[in-house]
Each structure stands twice: as structure tokens, then as C-alpha cells.
Structure P
Amino acid sequence: MNAKMQYKLTASDLEVLLAVYRGGTLAAAAERIGVDSSTIFRCVQKMERGIGQSLFSRSRSGYRPTELGLQLAEKAEAIEVELESARSAAQMAPEDIAGSVHITTTDTILHGLLAPQLSLLNRTHPLLQFELETANRLANLSRRDSDIALRATRTPPEHLIGKHLGPIRVALFASQISGLAAGDRIDNKICWIAPDEALPDHPSVHWRKRYYPKANVAYRVDSILTVTEFIRLGFGIGIIPLFLAEDYPDLVQLTDVLDECQTELWLLAHPESRHLRRVSAVFGHLSQIIRLE
């Protein structure tokens, strides 16, 4: 018992523990650190034997932290933040901001709103690097999978630092080559493009099913950006954000703004990473420049 109480966690132990906590499996943890799964397994076993308590519960779905494992993971995250801050300070002159910022968003927001601002940021802070992830799911910022998230949501997580950037308004659009015009009747013969399987809870999907239950959804795609591209090609009609349609003069707005489909654009960050200079610089720039009104 005395030997267990004398066990001293190392920085490497905490790195492994944090990787398993964030990854959820040995394989995911091994990929994060750059070792093999057996090394992760042995390290977790060594820690648990030394401490005398389980750090994770095992199941077919992966590794879930116990109460102690969660406490240690939170401590490890705090240490990681301080280390990153120290490294950033050591690498730069007082006027420089450097390092990598991981941003998660959707492809629609990336191409329609974010990309032009990243180009400006790169010119202002040439030592900054950007890791961009596009996915429909919201990355788990509480585990710091990403530094910043730019998302369309009506209910942003309360534990994150958030900046409301305005409403995302949408309407029904067609291509000029379709021959359709504003106010035209939409019959069941017209083809629709929609993200039904990829985004089954998207407000535009619910709206169409409510008002056009017999609509001919000829193309089911995995993103709103693809909906836009297929509309432009004349494949059919679809619901897309106004901010995206503004860049395409060959699109025709068929309806007024669909208020029932409106969501909100939020800029989100984890409280512990928000104070890092590289994250703060990007967060501050985006919060000032990106506005939807």
C-alpha cells in the first residue's frame, strides 16, 4: 500500500492519460501520440497498478474515464495549456504571434465566411498556422479536440466561451438556367437537392418535409455546400444560406427568407485555451470581422 501511495505520475503518464481520455480508445490514443496501442495499454496498466485505482472503465465501445481518471485528465489539460503558453512565449518576439490554431467548422461556413478571413490573418500574423476540420458534428472543445469552433446552432454549449455573430438566414433557390423565378409555384415534378441523411435534423429538412411532403428529392447529399453546387449546375432546387448565395449571381431566390429555418452563427472556444495568444488573436479577429445581420 505504501508503494502505491508513493507512485509519482510523470509528464509522460499524463500525456498518455490525456490521449486515452480524448481518443476514447487505445488505437486513437496511440495515433495522437505517435506510438503503438500496446505501449498505451502498458502505460495505463502501470499507472493503475501504481496508483491502486482504475483510471478507465473498459467496454466494447472503448475507454471511459472513472471519476479519478476524469480529475487527472482535467489536471493534465491545465498543465498542457501552461506548457503551450510557455512554448509560444519562448518562440516569439513580443510583437509576434505564432503557433498552430485548430479550427472546426462546416464546409459551408469555411468556404462562405471563414476562408477569406484566414487569408487576412495569415498576412497579419505570418507565423500562425491553421489546422482546419470540416464536419457536421461539433468537435468536443471540452476535451480540446479543437481550439475554436465556428458553428450554426441555436443552443451553444454553456461551458464554452461564445460570441454570437448573427443569424443565418436561408431561402429556397434555383439556378438561372432552370427558368424558375421568384414566386413560381413549386410542383412535385421539380427535383430537390437536400442533405437528408447527413443532416436529418437540419431546419431546412424539417421545413421541406412539412410544406412539401411529396417533394421529389432526387439528390441527397452530405453538405449544404454540395446543395449549392448542384443548384448552380441546374440539377434542381434547394434551401441554402443567403450569405452563400451572395457569391453566386447565377442563383435565383424563389422564396422570401424562411424564418422557421433560421439558426445562429456562434464563435466558440474553450475557457482554458481562449487566453493563449495565438487562440486569442484568431478568436478576436473573427469575432470582429465576421458579422451576419
Structure Q
Amino acid sequence: MAAASEKMFLALLFIFFMARGIIIVDANFGKSMYLTWGTQHASIQGEDLQLVLDQTSGSAAQTKIPFLFGSIESKIKLVPNNSAGTVTAYYLSSTGSQHDEIDFEFLGNISGQPYIVHTNIYTQGNGSKEQQFYLWFDPTADFHNYTIHWNPTQVVWYIDSIPIRVFMNNEEEGIAYPNKQGMKVYTSLWNADDWATRGGLVKTNWTNAPFIARLNRFRARACKWNGPISINNCASNVPSNWWTSPIYKQLSYAQMGQLNWVRNNYMIYDYCKDTKRFNGQVPPECFKTQF
């Protein structure tokens, strides 16, 4: 009898979340994603996704559905040894010329040199908000968790639960924020030796191919995008939208300490400090609480 009651409760809970457009994913790559190119050598099997790059092709995958707000995470083990010229990308994006996008890109390097984590955010087709960091560990030796947490208040990039960057919603100041377009999750491994390593000075050494990046335990604890109606549904302050609760509206004191530690020790580029690039000016969001 107790078991029947529990099944009924879970069924009602599922119906409630589906009605709200909430997706609680206890799934894996095999259920959530499909390969879009490089299918001849990349693979998806259950919890595991393997991306491969050789001289014939890179490879990529994307989710079957788009989301608006929530937490997108995966564990990634980057290309080992001499990965110069390669880029492993893991990001969210909508489509079209006015698209929104939130990026993690991992720029390969010569053996023994640290990987560069390139982050960026596009709002209504406008990017140019790059920040770059060295990693404080070897990302090729084991899997590490990379998470994008996105809600109506802020976007936070996390590595192993440590925040490395925050982009706040300052729409009231006329600064665009990604909150009106659903975004799918994408990942890819490709040759970018025209720019990735030392600005394109170091080219891909194809004798090291195939290059392989491995991903596992993908989770999208996020709100399913069902068109413009989702803008209100996914942003509303209701218990099912856990990402809108006060605890996720700003970093805690401890998290701010972690953020500052990363930025003080491992940040190597910040567009907000590149006044030469912007003709002596800085973008307006740089005067706000952007980290």
C-alpha cells in the first residue's frame, strides 16, 4: 500500500513539473544529446561522450531540447599531451543573428603548458565579453566538473563548484541580458590553429592525432523552453523553479572568496581592462558588478 502511495505521489509530482515546463534530468548523454558532425569517429554511449579530432574532421553534439534557466553541468577530461591548436567547446546557445550564448572553451597548448579556459557571453548577437583563465590543475589527468548556472539574476561559471566568473542582470541600466531565448547545450572538438594557441602562432601537430576529449555525467537541471510562454514560466518565483530562490541570486561570502582567489591568481585576460581594444573606453557593464 505504501509503495502504491509513493508511486502515486511521484506520478503527481511528475505531472506538476511537466505542466510547469520543468525538466528534472536524471539522464545521460545517450538520452539527452545526439552527434551533429564527426559521427564517423565520435561516440555517445550512456553516460559517456567521446569527441575526436583528426585531419578529416572534428566532432560535435547537442541536446535535443532547449532550456531557459537552470544548471547545466558535465564532467570533462580534456585532450592530453600536445593539444596545441585544438579547442574543446562546451556552451549554451540559441540560434539566429540575435542569438544568446554562454561559453566555456578550452584552448589546447604545448605539452607541459597550462590549458587556457576562455569564457564569453553573447546577448542579442553581441559578444566581445571574453575573460580567460589558467587552470590550477591538470585537466587532462582526470574528469572535472564544469557548470553553467543561469537564472534571471545572474550567470555563473563554475569549475568543480568554484565560481570563476559572474555576469549580472543589469537590464534596468540598458545592458542586455540572456533571458528571452531558449538555448540548447552544445559541445565540440575542432581545429582552431588559426587563433587558439598564442594567437595562431602554434599550429596543430597532426602526428599527435587523433585528439580525444571525453565527457561524462551530463546533467541539465533546467527549465524546458516551450516558446515565449516559457519566459514567465521559467522565471517565476515558485518552489519548482529552484534556481530563482534567494540563495542563487548572489554568491555567498565564501563563494566570493573563491571567486577572488581564482581571479587574483589565474585570470590572464579581462575585456573590462582592455581599454586599447575599446578605444579608451570600457563596455557599460564593466562599471556594474561584473566579475
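In table form, for the structure just shown:
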read-out	value
Which entry (P, Q) yields the derived value 4.0 for distance in nm of label points 7 Å out along Cα→Cβ at positions 36 and 260	Q
If FRET efficiency 1/(1 + (r/R0)^6) of positions 68 and 84 (r between Cβ atoms, R0 = 30 Å, to 0.05) is computed and equals 0.75, the structure in P, Q	P
For 16.8 (mean count of other Cβ atoms within 10 Å over residues 108-115, calculated) the corresponding structure among P, Q	Q
Structure (P, Q) behind the derived value 80, 50, 31 of Cα extents along the principal axes in Å	P
Identity of the structure behind -11500 (criterion: helix-only ellipticity at 222 nm (-39500 (n - 2.57) for each DSSP H run of 4 or more, over all residues; to 500), calculated), options P, Q	P
Structure responsible for 20, with relative contact order in percent (Cα under 8 Å, 6 or more apart) calculated and labels P, Q on offer	P
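Here, each number is a calculation from the coordinates, and none is a lab measurement. Remember, it's a predicted structure, so these values are computed and weren't measured experimentally. Cβ atoms are built from the backbone, for glycine too; each structure is taken alone.
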